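Please go over the structures that come below.
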Structure P
């Protein structure tokens, strides 16, 4: 494959695909060929629709493809001599970009560097998805990546722009974005489980007791996060603050080796929080080793000043400081970089360097399992997962922003955000908010519970009333049961360029309606989530998610209620339920057990099948760098073929799969595997009268009104129009809204 290049003395246009163009200007005529932090591969495709015109209608050069038409009149680039029209019809007149001008409107945004101290919505940077048909990324100021993976000097070009003109081909655009910039690597399986994190001064016994109680309560966790109090924070005043540290606080952790070994025996991985900005100072245990490498004057307590750009410092930083801690049992690092204002970052972004070097170092030491937790550093950051979004307020406004923020990040390829689930700071005690936030966390990329050191803000489920506690427990268990589904989508993101979380408009780009539902998103290939982001209606005792249901038949993952698209439905749900839909024919693999070592592939699987429809689902599994797949091919007449590809024999030889079918007769199986396959039927949703009675029972409305509604529904259960008209006579808009959602279901005898 080869891109097509049209060049002059100082300009160069590279047509990478029919919809992707590189625009360069170099004062000395020498152009940048090396990869950068953003761009990894400029030759992944061969454009097929390129037409070149010279000296036509007084233009020195025209380049036309299926996606765009460029006009260039010669000379140093300016708005007067270089412009591009995206093809076609995305704006009222035409979608034109003039060099040097910011695109006006249309961009559907990407993400932001941090949500620190956010209490709701914040401005977002642009992404590559735009309703105007085109978008730009400026690579001019990025550093190059040298063959030895060193971050080198800045891009030599004075101008280096990437012009994306994919129109409404959003999914193709993201796939090509990943080919250009690098796909997210496959996350280790353990990263997909529940994380426990808290900025809190635990001692060793408290920490072990905490996880022992989690086990006793059957609340599974796969990652233990120790925030900054793991290290010394009370340091000599003349050596600065205790924010940076690499020496275990033995007064809190008298035998940290034992703690790390114990956590690993429980099937967990461990990460430590570090703020590296202050470097390595004389009070650190490792200072004598560090002092030898940069040749510091240890007698005068000369610190090793943080300088990630310096190869000598960087070598000691990893070899003398981080690697010994990893040998003790630290699996990866939480890089909590917040200190740009104290460093000269012109020409060298410290966060980008930290993410690059730390991820590569971890990947070398854990092949196929590389991981960091760090902040977003701009386009290209998707190659260094996972993203730490920062310290948000505990508020409904913060929760409301996160589904939109997470889905929109896919527009810049950033598919693995980890939020402070439950919020970090400020706020007040709100069991309902915490429960809904955990439910969202289960259906988000990374489910990391977090809170501050306030003694009243801990996210332990037993801190909440029994109803909330039970629901939180159940959803945390569900997260671990969903690992087969999540890991499969994890692999698809890497292999196929398909983000786990996708806005609705990815699948319906030409339909205006799909751009309006910000709380709703696809979660992998099989699930559609409509997040609950507002408090419940106190009288109804239910929460509402205003949901657009796409075309087709959809089943509620939890309640098995059936809905037909295309329509807007008010999905009211009690605390124990969450609006997650599966299209007819959809399949969701789960484990039977939620408490297990996530490094191991499960022997027993449950595959839930929602209705009979033509559908093919591929479940990928991996261990390290080895991948296996099981393919389920379903036909609308109830025939299911199961095949497997497992060249490295990573799937347990005694694998058993229980097929749980809903709204589908017993399947006719063509089992081409060695798996033991069994079938059971799932229960259908309760009848309308049963649903109405259960809802009315807990509503805080007059008993007589409850009785009237219940009696009328029983007498007219087959006539939803009469029911809704009757409800409307009660002059209760909230009840009318509630029952309009309930009666949007399809009831089958």
Structure Q
């Protein structure tokens, strides 16, 4: 303390009274005065002396009050200021003043250093997450066979991090850290992938809960690790769009109906979805374990979720239509067998080289490849028929050259194939090129997430109308003209080749023979017999199978969905809508008033502007509180599953993720990578700050400071 008072206490010293003077403060800034003790002290030495500093009158209880000697060089203020311990104390005091002035005390310095380290660690963890997210969305493997320091190939994950470290000193510093503080181990990778996948799943679940009603789509496949993986997809309406969002891959411990249904229900419960009242549809293939009416998966789930009606995948139904149609006509079945044999023969290394050379000589542009036939995706056989039709003269030229080579088995096989490529084969090629072209369009539409069940049935009816027109005489004449033109280009004879008549047994002389065992079918190599024995049977079989497998349009649910479609002839008709509403226990009285008001609103709006059910739903959404029951029925109609194509697409991602080099991957890691890969749009929009908060709260065994 440096008090300034008018007069300090005086003490008799020698022949005069002496007192402390406040003017001494100016030359001795360390000086302080105690009124109670009438003594001077050294502020610096009292507060900032070293622990081993010697005692002084300016710090001890003996005090300094000899004002006569205050300015003495040997005993007073000057002598004290020159002492070593005082100078050390003054230096410490100055440092303290500097620290106080800049507000950077030792604790603040430590905190700032800690905050700096935390930010560096946050950036490092985010970089690791970014690299893992990149590899996951691009279906790139993360780990290497050996990830030690002396390994030549440490895997894509560490390799990418090392490339980043070349341009970022911070990442380089962390990568060179000791032990497992690098955060690159497989366990840390799994934690980060789990955190990222959970953020995507959380967003999906939030949208489903906002939508209220939803459907479950499931399918099963075996991965390369010989494990049965079930793909679970949720279909729901959110923000003006129908979504089919992938939820997860789940290993199926049991493939019976009880095990599969229990697994699906547990999954819905895990994510907090109210399936008992909000699950309104199930979409599976036609396997008995899934579609069984009495104890299948669909029946077991509907027992606990009464609105969850089962819909057989329409894309799968279309595939079965094509399979059964072809099997019913022997010539058609033989046609595809020859088509597959052609692909196998031309795919051989020697023949394939000749095939490319012939195409370069005969056609301009890129060479075409014959397509392998798929047993499960018959609509895709259209591309095989199209390519063969476009390159049929080249195929004839190739086979003829191979026959002339006299190269043993290869020439014999070419001669056999050439004999099969007659006028009937060309006619079948033109027939299936047309029919499968129409089926391919329908198949693509049925696999679209935005299509609804009413639209699917309308598309099937449109295909039936098209097939009916194919039975018209004008269509056949145009097609046969095209067949004859192709036959001329390929130098195939158009004349009917008479075969030796079959000789009846002498024991049957005098008898009327209507048919006999082993009787041969009439020669099909002319126009009329092809039309009556091949074309029309194929078309009729196709139409009958379509009508049989898509004949559920008379059910109440289908009628109700069609009554909500703006282009339907029964749009907003009371009877089908009320039947539909009773199934889902809607309030009929409220719905009656809502229908009346909706029709009045639509009268003021141009109804022709709406062409689909989704547009009608979007139109009603601003009035969803007013038209509650009608809006709920519209959402049910639009989220009812049409196909399980979303699961099939997830299996394509599964093959890229769990390939032959990654068969030991764990099921949880596979599911998390699947979510990030399939829902890549959501994954790429993840907020890394939110990710870091989630990761730091979940991660317990921390080797580096995260917060």
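Hey, mean projected area of the Cα convex hull in nm² derived from one of P, Q reads 59.4; which structure? Present the calculation step by step, with values, prior to reporting the outcome.
On the way: P: 35.9; Q: 59.4.
Corresponding structure: Q.
Distance in nm of label points 7 Å out along Cα→Cβ at positions 61 and 349 computed as 10.6: which structure among P, Q? Kindly include the intermediate steps, with their values, before the conclusion.
Details: P: 2.8; Q: 10.6.
Computing distance in nm of label points 7 Å out along Cα→Cβ at positions 61 and 349 on every structure in P, Q gives 10.6 only for Q.
Using distance in nm of label points 7 Å out along Cα→Cβ at positions 21 and 581 as the calculated read-out, with 10.7 as its value, let me know the right label among P, Q.
Details: P: 4.0; Q: 10.7.
This value belongs to structure Q.
Given a value of 6.9 for distance in nm of label points 7 Å out along Cα→Cβ at positions 85 and 205, point me to the structure among P, Q it was derived from. Computed on structure Q. Across the set P, Q, distance in nm of label points 7 Å out along Cα→Cβ at positions 477 and 533 reaches its highest value in structure P.
Here relative contact order in percent (Cα under 8 Å, 6 or more apart) is compared for structures P, Q. The highest value is that of Q. Looking across P, Q, the calculation of helix-only ellipticity at 222 nm (-39500 (n - 2.57) for each DSSP H run of 4 or more, over all residues; to 500) that yields -7000 traces back to P.
No lab work stands behind these numbers, since they all come straight from the coordinates. It should be emphasised that the depicted structure is a prediction, and the values quoted were computed from it without experimental measurement. Cβ atoms are built from the backbone, for glycine too; each structure is taken alone.
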